[in-house]
Structure 1
Amino acid sequence: MITSGQLRRRRPYGGRWEAALWSPVILTVLISGLAFSTPREIAISRLLPVAPALAAAMWPVLPTVLLGTFCLVVMISLSFFYTDLGTPYTAAAIVAVTAAAAYGSHVRRQREEALFNIRLVADAAQKVLLRPLPRRIEGIELESLYLAAQEQARIGGDFYEAAATPYGVRLLIGDVRGKGLSAVGAAAAVIGCFRDAAYDEPDLRGIVHRLETSITRYSAAHPTQDLPERFATALVAEIPHGSAHVRLLNCGHPPPLLVHHGEISVLEPTTPSPPLNLATLIGDHYCVDTVAFAPGDQLLLYTDGVTETRDRTGAFFPLPDWMRQQGPAPPRELLDRLHRKLLDYSGGRLEDDIAALAVQSANTRAQDHPA
């Protein structure tokens, strides 16, 4: 659990921020040294009010006031050496700037506390929406990756879930059209429905029918003017107990990649199925494909943020080609490699949220459910 005290100490950019914290002190020492060593005609001492103003952007109220007081002492000391520096005016400026800086620091701290509380709520919401998945379910190794397009974002419209059910291990990954709270709400509705339907429905088509109903009801209850047609692409997968195959139902989602005996296959659906909340427009005919999934095989499920990542020339990320260049790797290492590659390929500027699941069939089947 992160505390508000830890938030005050944690800042972005690591060592660079720690160095920046010392900049008001360095500036004060520099101005003071120049003021004592240069001719009075240059009047470097008039720059002393800049130091507490800079401190207000990074320091708490008390250190800011102390720095302003030190600057005032420096100015008074200078007056004993140079009698015509305009000491009263510069001293008044230091006092005024320090008072304003102290107030600014107080307001900034209040906003930091408010932002901290907002992030706590966002973190809690993310743990509910995208709760940590077990690393192993019934002999299936599983790892997840989520990257937000905005650096400070916590949650978005991409979603995933996994469940050990009486019918096998069932997986869900999807992407709600749109951004913001409306997309998050729709994603939450779909995930909540899947968590119930995955245990109750014997067939993947039944699960998708319930997901369709869930997002349709949510869209009717929460209409948006800027997004008249809210829908979600989704992929539902099922790995039955003790079997060597996987069933896939793809509702307009990017096709998963299968690593089977070292060969990479793009699992395009035999017959396209409609995205969620579009069945009334283009029909509710859902196709389930069955693909071999032998022990040691690996499946990569992902959202379109992966394949639509662009480099500086505007070219899309060639995920299948990249996968063919990778040697054998466990799910966690594969996703770590993908994470680094996407950031490097895009120059650190992601245009869309990214979610991915790496699933591997272990060589031996476990019958328990490790946490």
Structure 2
Amino acid sequence: MMSVAHVSGSLVERDLFDADHDAFRETVRRFVETELKPSHHQWEKDGIVPRDAWLKAGEIGMLCPTIPEAYGGIGADWLYSVVVIEEITRANVTGPGFMVHSEMVAPYILAWGNEALKEAWLPRMVTGEAIGALGMTEPGAGSDLKALRTTAVRDGDTYRINGQKTYISNGSQCDILVLACKTDPDAGARGVSLIAVEADQPGFERGKRLEKIGLKAQDTSELFFNDAIAPVAHRLGAEGQGFSMLMTKLAQERLSVGVKGITACEAALGWTIDYVQERSLFGGKLGDMQNTQFVLAQLAAEISQGRIFVDWGIRRFMDGKLTAVDASKIKLTITELNGRVVDQCLQFFGGYGYMNEYPIAQAFVDARISRIAGGANEVMKQIIARDLFRPT
């Protein structure tokens, strides 16, 4: 039987999802269409998604669905997260920073936080009462995490934190921040630690929300730390193990970027097929022209190939077998494909494609960050190349 996932726009039939996943997808899709999509244009003007939307998403289990029941979650498998990413992307609702919150922040706290930290924060992240952010990028350190300059100096039972972060999604309204910092500035990668910092601490300051060319509704901010205090108990894992922890979870983040990217490709192709069959040109339909059909046929073939690759990655992740190299290959190929698809599809819309009221215009600018976020694609190539040429 054809799954709901196939009906949602995938060009290949998928067997990843069971009836429970499909029922959850219908719930999420209704919520996105009724609660998020109608307000998204206004949120883009405002540069932020209000907390009320987070709370409503929490009510239906959209936030952190894989968190165990012991910490307030529904204890679902990661396919529930895939459903959320796909349905938000399919609807072109790019503002809510749910993926950062659920797929990048909560997993660190769950995996390496102590019991008190997990009990204090995870239930509130599930409901949307607390919003999470990940503090990695700095003005002088993006994909090169070893170059971090934010420091955390041990002072008894606390850390005193100084430094700056930039381009932080959910930064202007986060309540908890998983911060990458140097606890030993002279130790390179071995001096990096992760610390959960509560946003109401003295010395934690938010800069202005940054204006971007895309993802305009997703708040992105600078953050400053001037002798900000965090308990040593809020350190995730052992001191100096932050870099290895980041490498472990970055594979999940990069796979999530791939899930989002291939869904965006499918959506853009669908909008374009609908448009060219309606658009009159030179006494016929744009969709009747051989160039139109050949370009879209090529894109359809590549998108099908990409979908199979992403679903393979999802299976590998679910089985605990997804490697950093696997995730890098997925992130590299799918984000490059996403950029090419939205560019070529926009061309068929002509001048209309340059207008913000058309979803292809938003998809075009929103796609550009995917080749940078989660590690620039040049870094993905470096990771893949190291695997190809490693000593035998």
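Comparing 1, 2, where is FRET efficiency 1/(1 + (r/R0)^6) of positions 216 and 264 (r between Cβ atoms, R0 = 25 Å, to 0.05) highest? Can you show the working numbers first?
Working: 1: 0.10; 2: 0.95.
Across 1, 2, FRET efficiency 1/(1 + (r/R0)^6) of positions 216 and 264 (r between Cβ atoms, R0 = 25 Å, to 0.05) peaks for 2.
To which of 1, 2 does the computed value 7.5 (distance in nm of label points 7 Å out along Cα→Cβ at positions 48 and 200) belong? Going through each structure in turn, the value belongs to 1.
Of structures 1, 2, which gives 17.8 when mean count of other Cβ atoms within 10 Å over residues 232-239 is computed from the coordinates? Don't skip to the end; give the middle numbers.
Values: 1: 24.6; 2: 17.8.
Label of the source structure: 2.
As an exercise: Kirkwood radius over Cα pairs in Å, calculated from one structure in 1, 2, equals 24.5. Which structure is it? The read-out comes from structure 1.
Coordinate-derived values only; no laboratory data. In this text, all values refer to a predicted model and were calculated from it rather than measured experimentally. Cβ atoms are built from the backbone, for glycine too; each structure is taken alone.
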